[in-house]
1. Given that distance in nm of label points 7 Å out along Cα→Cβ at positions 7 and 47, derived from a single structure, equals 5.2, which label among I, II identifies that structure?
2. For which of the structures I, II does the calculation of Rg/Rh (Cα atoms, Kirkwood Rh) return 1.27?
3. -16000 is what came out when helix-only ellipticity at 222 nm (-39500 (n - 2.57) for each DSSP H run of 4 or more, over all residues; to 500) was calculated for one structure; which of I, II is it?
4. Say we calculate distance in nm of label points 7 Å out along Cα→Cβ at positions 31 and 55 for every structure; which of I, II gives the highest result?
Structure I
Amino acid sequence: MNYPSNMGVLTDHDWLQIEQAANGCVSGTSDEWPDLVKAIEKVLNRKLMRQSSAWLRGFCEALVLFQ
């Protein structure tokens, strides 16, 4: 199954947020990271429900690995 790629809409600032989260520079919940949430929402093309820092880190690690 092919999924649409929204990675091309990410700005340098978005990638910085994603890379920092992938490196573990994130704590608490997504409520504390609005810029990171905006970047993830661009990738998902939908609103993000509240997520834990572990989820954010894992998701961002995957984005960095598969970019």
Structure II
Amino acid sequence: MRDELDGRIWVDHHEAFSEGVDGAIAAVRGAIGRFAGWDGTGHQLFAMVAAFALTALNISFSSHVA
């Protein structure tokens, strides 16, 4: 009985994890597709660089505060 319940729980979690991974892969593919179709305007490049810089700063500051 316990083995059957554990098996069902494992299958449910495995399916949810698999769907999450599939969604992440689809998001990455979409981002790559949008980046490949980028027209090269300057303000978009500046916004992208600023976003990456702010993210890097936030990650570095949050990793030192503990």
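Each value in this text was obtained by applying a stated rule to the coordinates, not by laboratory testing. Note that the structure is a prediction, hence the values are computed from the model and not measured. Cβ atoms are built from the backbone, for glycine too; each structure is taken alone.
1. Traced to structure II.
2. The value was obtained from structure II.
3. I
4. Greatest value across I, II: structure I.
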